Structure I
């Protein structure tokens, strides 16, 4: 039973108010476990940013308490930032076979494989980490080996659904273990954290198997065309169904795109993909076969500019060119925000004479309303925390939980960094920890912040003007200049009068500084900036970034 006065803390560091970057810390007295450790992809206004990772400050400050990282499945938004965490602290990692296999690919890339302790846990197994007893409950998702977690703490049982759907006919493995959820519900569940991605969609998510039938139809209707299928690399079950259709229709398969090749190799080695031995061929061998003997599976279903399909569409792919008659299938739904890039790729493909199918060849990996209701009804939690969704999804999920009988006061819509403390008597927010998103640009982690991004935005929208003036050291008298260099503001050769007038404005400002005996350089720079900025705004209604450079003689 629960100890007196001991509460369990739930601290989400990401994965709320956005899709992606899932990471939650569970803390009981002096023990912490971390569930998932993912990345988010940068938004449009994050110019030049490659990845967004969570803020690990709180974990770094409490590193002695951390017992390990427990992973629910192998998607990037749940395992992607592990290398960045492991560079800060050496903690053991627990996950199912395929999840750990995909994590090992990352660890090799970051030279962390030798130093990181990894433990493969089977679905249905229980591990003990300090005060936490964690059962890995078998689940269904768009990647094999997904689990939900039952975390038993001295303060009560917490169920974390992970990303899930209820698939009665999964492609690989068995149906989600609903019985375990019911058994825990019977014991009494303190808190339930549940996936909110599809909470706005009524009904049920279709089984992954239905996509297999759609593929069979496409293969049978396009017997003469070369077939190219783009999907998420991590959707191993989808890849398996492409293989199944290719076997039926006697086609060889080419795998294209770095992440796709990685995942296919890992899944094949670990036994999650069943591929006949002579079926996979290299891109180079394609020329030995007719178009109707080939299927290409590639990355790029989200229109990512560097992914294989986008490169094929824009003629930048070294070995594969789209030609008239090709059948291209986009087996995914655009992630919110990617619609434009996806439609751009589709247009390019049509332009090259390809046929394109982008509907009815995808099912979601996340539960719709009826499946979410079923899980709620089995778990019957005292407290409920919606996770994994944008703010509107969390609100909608909270309403759904209330309809199913959870008291309004027992539902907590959290923001990243909130500390929620719970026990059987009461629950509430008790503070905050740092949880700003950390931006990764090239090799720099966290060195690009809001100010740098603001500058990048300013430069990208208004351009840059550099003013160079040479002054005499003590008297601040102008020796040479002013010269004006413009980038991304106006084309200098066509705007000679504007530039000449601008130089006069600068001369005027310098004379005023001289007459007021201002010799402090930072004040001179500010005066130049202000005068020029005001002049350019009047003339052009634009405000470029202005950098005055003063040299001394």
Structure II
């Protein structure tokens, strides 16, 4: 899964909270929660609460390798890296399992204040006690550096995962010895709370290069990617790292928060082969899974004594993207035919639908079902229907010829083969790739399947023709600009439509929520028609953990269960 560097939040723009814990109840074997987590259906923010005792180790499985240590880099911007780094990064905003947001009382001395529209100013007051673990105060300099790295202007060489919002800030200034931060936006930016959801230390960056030049900014940006963090501004710090194997955290003695960590260690263990996860849990080699669920894994977890589990449906959504730099996929009719031949219902029936009730095709790239703004722009196109006859007609109308098992372009060139890629070890995506391979064979397009164990690198390099992955979404709209606009950091397939760019740009700046939704839906309608990204379904998010641990709960937003990592502990 990919994250966008943004968080799920309720800010100035009125949005509806997503159903983070899904519908309540059960459907035969498609049970969403064990009895120990049943309260999560109605009380997602407080379920599994309890007093903790000192000591203990919690080992958590990560199913992907960590690409690097810089989670605002487009390559390092993965869900797993975000979970691993959450204990070290100051978090001004807390995103809760019900998709609501709170300003972090451990970090801020008082609620943020917003004034004006043109310009719009946001005032943030950092607690005097908030420090990095070497005693350096966390100040406006850390906000300023983060802005320079991500605004798309000051560091052209920085491969930022998200620039939307940062590019609208004209100044980040500090006062009161840097403990008061003022963000000045040239124009109103309703989703300002999606920015600065974590910070990196400016004083460490300055040791690499000056933060006043593009060269210095890039040098520090790159250093954060490759250098193991020996610093922390959160409740935990790294005590040991074994590349591609594990990351061990211990409490940060300089942690300024009101709740001191009770666990002696948190270990993130990387197990890429998902088939090993249930056995590792059963053998107590690990105590917690946040794996992407599949039928076999969920059924095995149900049989492990003492383990509670919860499946939650939120803004995370699975999709198939095409690389428009491929010589064949540049042609829109071919893309439209490919998506029309893909049978989403069959994919769901064979994958997520086997163990999770309510799984259904997703028909919007911006808004999730149940939220204001959700409109079906996909069904009318026929895409995702598996209608082979319609797909063939699109091709023949465009001058393509199907001769036996081969499809040729109007110019007489055989189409393909095309490579479809997915995360190695992910059995659901493997099954999806196999179904897509079969679907496209019916229209004469040969597809070869090639897993990748480095999703971020594969996306960033464009080393794919078709790819299956997920966006860990938010309830904001403006962050979608980074995913789909021409120059967006998450637009790995290089789709470009200037009209859609204009709608998204205007939508990300309007304070009228109805108008913003209307504008983004116009962009979504264009994207659906041009067949770049085919939404598949909302993904269920899994948490499984031994009942000995409390204050750990599922969070289907981009924040994940580590949103309250300092609260985790052994039951008293």
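Of structures I, II, which gives 3, 13, 14, 15, 22, 17, 12, 3 when P(r) over Cα pairs in 5 Å bins from 0, in percent, for residues 32-95 alone is computed from the coordinates? The correct label is II. Looking across I, II, the calculation of helix-only ellipticity at 222 nm (-39500 (n - 2.57) for each DSSP H run of 4 or more, over all residues; to 500) that yields -9500 traces back to I.
So Cα extents along the principal axes in Å, for residues 264-359 alone, computed for just one structure, reads 39, 30, 24; which one of I, II is that? Structure of origin is I.
Structures compared: I, II; top value of relative contact order in percent (Cα under 8 Å, 6 or more apart), i.e. the largest, recorded for II.
Quick one: FRET efficiency 1/(1 + (r/R0)^6) of positions 136 and 304 (r between Cβ atoms, R0 = 35 Å, to 0.05) came out at 0.65 when computed from one of I, II, so which one is it? Can you show the working numbers first?
Numbers: I: 0.65; II: 0.20.
The structure behind it is I.
Structures I, II were shown, and distance in nm of label points 7 Å out along Cα→Cβ at positions 224 and 488 at 5.1 was computed from I.
When Rg and Dmax of the Cα atoms in Å is calculated, the result is 23.2, 75; to which of the structures I, II does this value belong?
II
Any read-out appearing in this document is the output of simple, stated calculations on the displayed coordinates, not a laboratory observation. These numbers were taken from a predicted model, which means no experiment stands behind them. Cβ atoms are built from the backbone, for glycine too; each structure is taken alone.
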